[in-house]
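Quick heads-up: structures coming right below.
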Structure I
Amino acid sequence: MKLLEKSQLIKNQEIKAADNLAEFCNVITRNNLDINAFLETNQEQAHQKAREIDFKIKNGKKVGRLAGLVVGIKSNINVEDFHITAASPTLKNYLGSYDATVVKKIKEEDGIILGVTNMDEFAAGSSTETSCFGPTHNPAAPGLIPGGSSGGSAAAVAAGMCDLALGSDTGGSIRNPASHCGVMGFKPTYGAVSRQGLLDLAMSFDQIGPFASDAGGMGLMLDVIVGLDPTECTTLDWQVPNFTREVQDQKERLKGMKVGVVKEFFDVSDGPIVKIIEDRLLQLEESGAQLVELSFEYLDLCLPTYYLINYVEFFSATRKYDGRKYGHRIEEVCGEEVLRRIHMGSYISQKEYSGKYYKKALQARSLIRKEIKSLLKDVDVLIGPTVPKLPHQVGTHLDPMEMYAYDVLTVIANLAGIPAASIPAGDVKGVPVGMQIQAKPQEDVKIIQLLSFVEKNL
């Protein structure tokens, strides 16, 4: 059932919020031990919220836009009275003492927060295997990784454990697992969503965004979480569109839409993935879109630029985890990938190396941002593969560069600060493949329009 339809049925009392919740709790009871998507749930609290919503509806009282819909939250976003661990031994006993802005907004709109989801430790990873609570498994492709770092949220939606989920995206951490798990994932324009209450990986890249099984759910959640937050310095004061209305609008959106197709995005991707995306592009062209061939000569620069900045910002963000105020000293308990990034960030941050590495990376970032905005100048969106290769088997040893290679097509949006989403495009022998859509800053609505069209027509 589509989420906009379910939302309306709950508000019409044709489906009870309590029954919707109970169904998800049953799925979690049956399957979470194997999938490991949720780290912690509070079903008693969730049922109390569901009963309150049903009572309000029964008595004709107004309810919020998410009334009765069940939500999972990535474990690096603060939710009061849940353990917010970022899947690290550093914060294993840390209990959230407040709600992040996005969580407040969900609660205000009567969304039911069921629990917190698994992730790569401190969001450092692309597979959700670095979690101190063990890896998450891909419900859409058993035995394979779900992607990361927001793999628990993607898997929770894919496995039918919740209606919607939130993740954070630093270099593809929403879009990567959305692609691998066969769901939709959206990274909004940088600053479109408040990061207040998020445990940063790299503050100049990080953006909170939603996972959903359909465009209507994506629109509902974006309508709730997007908007200015006076308490958070990076949020934009802009004319926020009505995303749900755009999903429901039946206008012919595709005729005359210019779709940029970047050759290099396909050159670095595996053949079976390329074939699926090319088929979808041909369908879009047959539906009225105009395909525009483009070239991006700086693709090889994107990964090193992203990771050099990531290392420095992550090192800075982790200095508060010194074991004095809360948790343990991070260097004494963290995993291998987190320690690698701390050491690299410490090294690059030293005065004698800053100019050689970090400042040059900032210059390269400016060049990449300028070039991407130039590519988008004469087209509405860029479309290509989300991830260049299929997910590996859980437990397979990859060296760091092999793991980082998953991110080559997703880091671009974070470097440029533009909105991007992944939508299911097909599968290779049962393994989902995502199609990435990128747009100009603050033109998130064009992505939603395209998600809705693809869902309904292709």
Structure II
Amino acid sequence: MKNSSQAIKKVTSPFRYAIGMFGTSIPINMFKTYAAIFYVDTLGLSTNRYALVLFIYTFVDAIDNPVYGFLSDRTRTKWGRRRPWMVIGTPLLVLSFILFFTPPASLEGQPLFIYMLLMYILTGTLDSLINANYGALFPELFPSEVKRAKSNSMRQAFQLVAMIISIALTPMVTKQIGYSNTAIIYGALALVVILYCSLGCHENPQAVEMEKPQLWSSLKALFVNSHFWIFGLANAFYSAALVLGMQGVPFFVKYTLKVDAGKTTLMLGSVLVVAIISVAVWVVIVKKITLMPTWRTALLILTLGLIPMYFVTGLGGAIAVSSMVGFGVAGVLVTMDMVGAKIMDEDTKKYGLRREGIYSSAMGFMNRLNGLFTSLAFVLVNRVYGFESGDVPGPNPGGAARFLLIIFPFFCMILSCVFAFLLHFKDDKAQETGVEQAIEEPVDAR
């Protein structure tokens, strides 16, 4: 009779895993993109208070991410290490997401700020829990770079479809049924899809048999890993540019282009549709010029795409320029997680431990450092342009919108490119072989 260490690993369908990205993206993209326009422009919360929420949550996220990753790596159940957390966390995420967009009608001023702060933290931390475990599954389920490229291209395509729904179409949907009902629909969809993904992912039974990582040794390995920090900062600045750009589009459409808010769908939709079409192109590019040059090229294209946007004065021009941005976004989406997986592979090869949970959560935290940068951007909008809220937009709301959508993200992208060019791996082929051996023959690192 075979023991657990000899158990045959079931193969996970790339489709079954990839569709999970659709479920995780639906609520969080609406949450990140429309939190500002909902609470600041619609409910009248000041930009200073909104910036404070982002600032506080960044430090909460610094604590919760490592905790979630560490607990995930040490979890041992017959259902695996990651799946129980996803199954338990998903309904809680959906509930908090709905409550975030359903504040009591009587709230305003300080009570509204407190409610938003609590719901933002709750929704954000549960999203961290889900994504730390979902991201940790990726390198384990698909150990070779070829399999990762196939799975990740499907995953990012699902994410872009989710972004079309939860970002581009949301202004049209909320206009008809309101933010609360929209959140209920998106939440229900996320619940079904994430659970479908979770229950169909088959973790490696040998990974469960490996030694449990220890907290301090894991943190030490993380802190001295220069590749992690360089990649994390590149990702943080990219994420800040993307999140702030998405949040800035509704302001840009309303105050700079001065067209109906519903046109936000056209502008965001052009970015996402081009991105979906471009995913297959970037997969071919990865095969031709390898991963790292492709990642850097995509970041450069995205950075350069922001320059002509500054001079746009009409909706047609904004849509055209957005298409170039969408092409760059697709390239980053296709390559970013694969670069992160290489860093996890390095750690597994070096120490003989499976710590994808800690690394995935730590990378998630670095990603969410964008909260500091977006917080700073809203503070500057208030100080420089006098934009306080939808009720008090200041003397130059069009300039404020350009700052949110273009100027601040452009400088973030420059920094992202700088860090991307500083990241180098010694031998990709040897690394991949070593990781597969580490998976099959774990090293005693005690």
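In table form, for the structure just shown:
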{"quantity": "Given 29 for relative contact order in percent (Cα under 8 Å, 6 or more apart), calculated: source structure among I, II", "calculated": "II"}
{"quantity": "Label whose coordinates, when helix-only ellipticity at 222 nm (-39500 (n - 2.57) for each DSSP H run of 4 or more, over all residues; to 500) is calculated, return -12500 (choices I, II)", "calculated": "I"}
{"quantity": "Read-out Cα Rg over 2.2 N^0.38 Å, for residues 303-422 alone, computed value 1.25, structure in I, II", "calculated": "I"}
{"quantity": "For 8, 24, 36, 24, 6, 2, 0 (P(r) over Cα pairs in 10 Å bins from 0, in percent, for residues 151-334 alone, calculated) the corresponding structure among I, II", "calculated": "I"}
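Taken together, the values in this text are just the output of simple stated rules run on the coordinates, not laboratory data. Not measured: the values here are computed from a predicted model.
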